[in-house]
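K.L.:
Please go over the structures that come below.
Any read-out appearing in this document is the output of simple, stated calculations on the displayed coordinates, not a laboratory observation. Bear in mind the structure is a predicted one, so any value in this text is a computation, not a measurement. Cβ atoms are built from the backbone, for glycine too; each structure is taken alone.
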Structure 1
């Protein structure tokens, strides 16, 4: 069980943030160097279920650069639980990338499936043939247990005085947990990092408590071109935000989240006296794909 001592709630100020709006960042990225950000919260209830059910291990899925894969490997190692990752995409060469090497080093068995076979259900076939006694966690930790674990996020610090809660969205699991645990007066806003991801409305909705009445929405115009797409403008923004606040962000999730927040502030989206909480979901290892020196941290 990870401790939350290193997590901080940090108010920040920038030249583009008017005095009528307050903002703070919940630094989940500081919890652990490797199981960073929201990944642990999506895994914790799944690991508990695997142990409680007497499963022989935990099986999950992901791409070759999946933060979820790397985090699952380490979380299972710390829990003393065997784990297997079914990786979408061919094994290109004998040398693993940084993410998969980390997973391998922490004891995850890696099975590579071509993208075509992955689409055609080969991953499920492998599970049903060889790992039926393993607890299965969907890609990105997207299940009811993942959302349940994410409900804890807003209880780490007192957050009841925030009017708006913003979070980057991949699978929608973390956002669902935030919506389930938010208070009636709070508005929860998700910023999808995938292009054309309108299906997330249903993905998130399916994980919500039946009686939930929290006001929430997904804003689909801030993906910056699509998942893992980066631009000089994004890099410049990440560097300038770090210079102003000392908060590092990543090019895939939280960098785009803060850039979206900046644009929404500029558009007058937030009324005066708003108090906005941004969730830093970690994933800083995603910056390792950049050449040294591109980012200023």
Structure 2
């Protein structure tokens, strides 16, 4: 199932330059995918005389939808759940580095930067951790920066590719991003992080439970006003990767993949998002020690064998 928000904007992944999008072409793709409702939503979006989607109208719509998504993140306590893992993760990194220094957290596909702004507001990771959000959508990055300035927060937002930054990340994070990557692209996403100097990553995404699409429909129907947000919320749940897919994709050279609260160990009625974590091998044991009793919720590559029994 296609997400409308993936189709109505296009940018050059290397330069970040915005590319024109034909409304009729997007409608055609949705019709071919059998999604008549999504096609009708796109058909109602404004265009110029050449039939290209109006960039400003699209930007305004996506900022509005992401503002509503931020409210969902607040209700799902994404900031607290991130910190629950990032605190011990940075503790492990500090304990193995052997010396004090500066660290950098990079939020990939940050949108309006809720996760980064939440971490900056609490300062829970410490002043030596630079907080950076990166997105290919210039309008979302601009709004994230505006919000951070209005809130007086010490964090930065950059328009571009998170893996092309001049300063290396220590830890990569994301929320609600992984389901946007089909199989080969998902593998490449994790390989890019393994090939970087980063020490770890922590990516939260939708748990692929049987009731996830229904839960998404109820939740987004109640909280999202625009039909695009309601449509894409359900589409996201239907595209969610399984635990096994995430662990296999994250199992790249130089990285130990870990899944927190896998589907089989959690109540499907309470599980909305869960993270896949990757650490350099020398960090696994310090990370588990820093997590304490919560480390029992972690599973590694052995889970792939157990889940097939």
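K.L.:
For which of 1, 2 does distance in nm of label points 7 Å out along Cα→Cβ at positions 3 and 139, calculated from the coordinates, equal 3.7?
P.N.:
Matching structure: 1.
K.L.:
Another question, then. For relative contact order in percent (Cα under 8 Å, 6 or more apart), the calculated result is 22, so let me know which of 1, 2 that is.
P.N.:
The read-out was computed on structure 1.
K.L.:
If you work out distance in nm of label points 7 Å out along Cα→Cβ at positions 27 and 251 for 1, 2, which one comes out largest?
P.N.:
If we compare distance in nm of label points 7 Å out along Cα→Cβ at positions 27 and 251 over 1, 2, the biggest value is for 2.
K.L.:
If you don't mind, another one. For mean count of other Cβ atoms within 10 Å over residues 67-74, the calculated result is 17.0, so let me know which of 1, 2 that is.
P.N.:
Computing mean count of other Cβ atoms within 10 Å over residues 67-74 on every structure in 1, 2 gives 17.0 only for 2.
K.L.:
Just checking, which of 1, 2 has the largest value of mean count of other Cβ atoms within 10 Å over residues 59-66?
P.N.:
Biggest value here belongs to 1.
K.L.:
As an exercise: helix-only ellipticity at 222 nm (-39500 (n - 2.57) for each DSSP H run of 4 or more, over all residues; to 500), calculated from one structure in 1, 2, equals -14000. Which structure is it?
P.N.:
Computing helix-only ellipticity at 222 nm (-39500 (n - 2.57) for each DSSP H run of 4 or more, over all residues; to 500) on every structure in 1, 2 gives -14000 only for 2.
K.L.:
Consider the structures 1, 2: one of them gives 33, 12, 8 for semi-axes √(5λ) of the Cα gyration tensor in Å, for residues 187-226 alone as calculated from the coordinates. Say which.
P.N.:
Derived from 2, not from the others.
K.L.:
To which of 1, 2 does the computed value 0.25 (FRET efficiency 1/(1 + (r/R0)^6) of positions 107 and 259 (r between Cβ atoms, R0 = 30 Å, to 0.05)) belong?
P.N.:
1
K.L.:
Starting from the value 4.6: which structure in 1, 2 was distance in nm of label points 7 Å out along Cα→Cβ at positions 51 and 131 calculated from?
P.N.:
Here the read-out was taken from 2.
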